[in-house]
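Take a look at the structures listed below.
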Structure P
């Protein structure tokens, strides 16, 4: 977990977790996680993410970017730094790919948080060929976390519905040029 403006200290945070099986293969889900456009669609039309500088077509590990958040493109909610890293694990003999956003809210209500650690994991769904097990974990911390947790929990439920709705279309996304 990452503390802003303070030495790194282990914080106990509040968690929001999702675990769902989606209708696309793990490779398509992994490509979608690396697509700024696909990630922005996960929040729409409820929330809009607008880049503060040009974004790549596909995120690469080590890249970061700032985005502005708004409610329906009308009510400003602040800005967020997205800082992407990738890693893999083998769990139960299954390859699990994990994208971690260790960025931090820069302004707006979420900037009151001291900890923001968002990890999204994809792997083939056991016993369900062509489908993906999607796991999503957000850890938040700080004095404002108990107040913001219900709003973020509701937002993550929206995300889950959008992930389920959009996943079938990800199977048709082309491979990135650098793949």
Structure Q
């Protein structure tokens, strides 16, 4: 029973860290990366679908994204989705290929992005702690129902705390790496 609880905690905490990692990839740095735009929703014959389902996205050089729609009719819809996004990007269309040059970030914009990143990191830490709280309450419930002993409870709580510390450290490492990437000129 305790093993199941620990596995559940491990899985849920890992998902929290994965979600934070996915969020960091969507933040714009000075370099071009397909994950900046692949989540944008494009109007595809009346329904909104992610950009990656209607076009291929690649990096031409360090500062330019290239989007190649699979249908010629999708060029305007993709441009519209990019303009509507809050990324501050300006697409340039040449036939059926859309190029998006990444403008260099100003110092002020870098600081703003860092603030957003730190807020997301704190949310990820809170999510990991919430998982810990839920799992600890499950352990206490098992103790109440006399399914485990007090020694087992203490051991389980210590192991769950170690898991929590491990995943919070992962969030901190991701945060430090992304901050360094953002602040790099």
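If you work out distance in nm of label points 7 Å out along Cα→Cβ at positions 112 and 144 for P, Q, which one comes out largest?
Looking at the calculated values, the largest one is Q.
Matching task: 3.8 is the computed value of distance in nm of label points 7 Å out along Cα→Cβ at positions 24 and 152. Pick the structure from P, Q.
Derived from Q, not from the others.
To which of P, Q does the computed value 29 (relative contact order in percent (Cα under 8 Å, 6 or more apart)) belong?
Here the read-out was taken from P.
Rg and Dmax of the Cα atoms in Å was computed and gave 21.9, 71; which structure, P, Q, did it come from?
Of the structures listed, the value fits Q.
-7000 is what came out when helix-only ellipticity at 222 nm (-39500 (n - 2.57) for each DSSP H run of 4 or more, over all residues; to 500) was calculated for one structure; which of P, Q is it?
Computed on structure P.
Rule-based calculations on the coordinates, nothing more; no lab input. Computed from a prediction, not measured in an experiment: that's the story for all the values here. Cβ atoms are built from the backbone, for glycine too; each structure is taken alone.
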